[in-house]
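Each value in this text was obtained by applying a stated rule to the coordinates, not by laboratory testing. Here the structure is a predicted model, which is why all the values come from computation and not from measurement. Cβ atoms are built from the backbone, for glycine too; each structure is taken alone.
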Structure P
Amino acid sequence: MAPDDLTFEQLCELFNYIPQNRLLDTKEVADILAVHPSCVDHLRVRGTGPRYFKPAGTRRVFYSERDVLLWMLAGARQSTCEAVAA
């Protein structure tokens, strides 16, 4: 099953995540990933983190719950020697 074939409910179950049913800020994403918020900022700056939204005229950044969970799923590996998909 491809990641895009999973429903949001299946993604939530896979990661034992209780949905908030709203956009998340950087701190909330950091809490989900168990990292410091600056780590999420660095992922965003490098373009290696989950997709984000920045409303015009603001400095705020938001993330879709589904995008965060799909990004986490994209990092799934079977072995430490498995190549990372580009």
Structure Q
Amino acid sequence: MATRHKSAIKRHRQNVKRAARNTTIRTRVRHILRETREAIAGKGVEAAEAELRTAVKALTKAASKGVLHRNSAARRISRLSKQVAALKSS
């Protein structure tokens, strides 16, 4: 086995730690999005609005941390907001 530089070992350690953090955040965001879509499908306006607020907060935070691309987060927020607005108007 080839010897590894101390900096390479440290970089690997950092990458493993960041990958684990990103996976956790991405999973949490996916669960929140699923709960929001279920609230919209359940036709509960108040519940959908509450879930939308939670989803917007989670998506914005994930985008600011660099876990999600900001345009991807903005697109998801926009689509969910549009669905909740349609639910309110109907």
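Upon calculation of volume of the Cα convex hull per residue in Å³ from the atomic coordinates, which of the structures P, Q produces 94? Attributed to the structure labelled Q. Taking mean count of other Cβ atoms within 10 Å over residues 6-13 as the criterion, the highest value among P, Q goes to P.
A value of 2.6 was computed for distance in nm of label points 7 Å out along Cα→Cβ at positions 54 and 78; which of P, Q is the source structure? Don't skip to the end; give the middle numbers.
Working: P: 3.9; Q: 2.6.
Answer by label: Q.
Here helix-only ellipticity at 222 nm (-39500 (n - 2.57) for each DSSP H run of 4 or more, over all residues; to 500) was calculated and came to -11500; which of the structures P, Q was it taken from? Among P, Q, the structure yielding -11500 for helix-only ellipticity at 222 nm (-39500 (n - 2.57) for each DSSP H run of 4 or more, over all residues; to 500) is P.
Please state which of the structures P, Q yields 13.9 when mean count of other Cβ atoms within 10 Å over residues 22-29 is computed from it.
Q
Looking across P, Q, the calculation of relative contact order in percent (Cα under 8 Å, 6 or more apart) that yields 27 traces back to Q.
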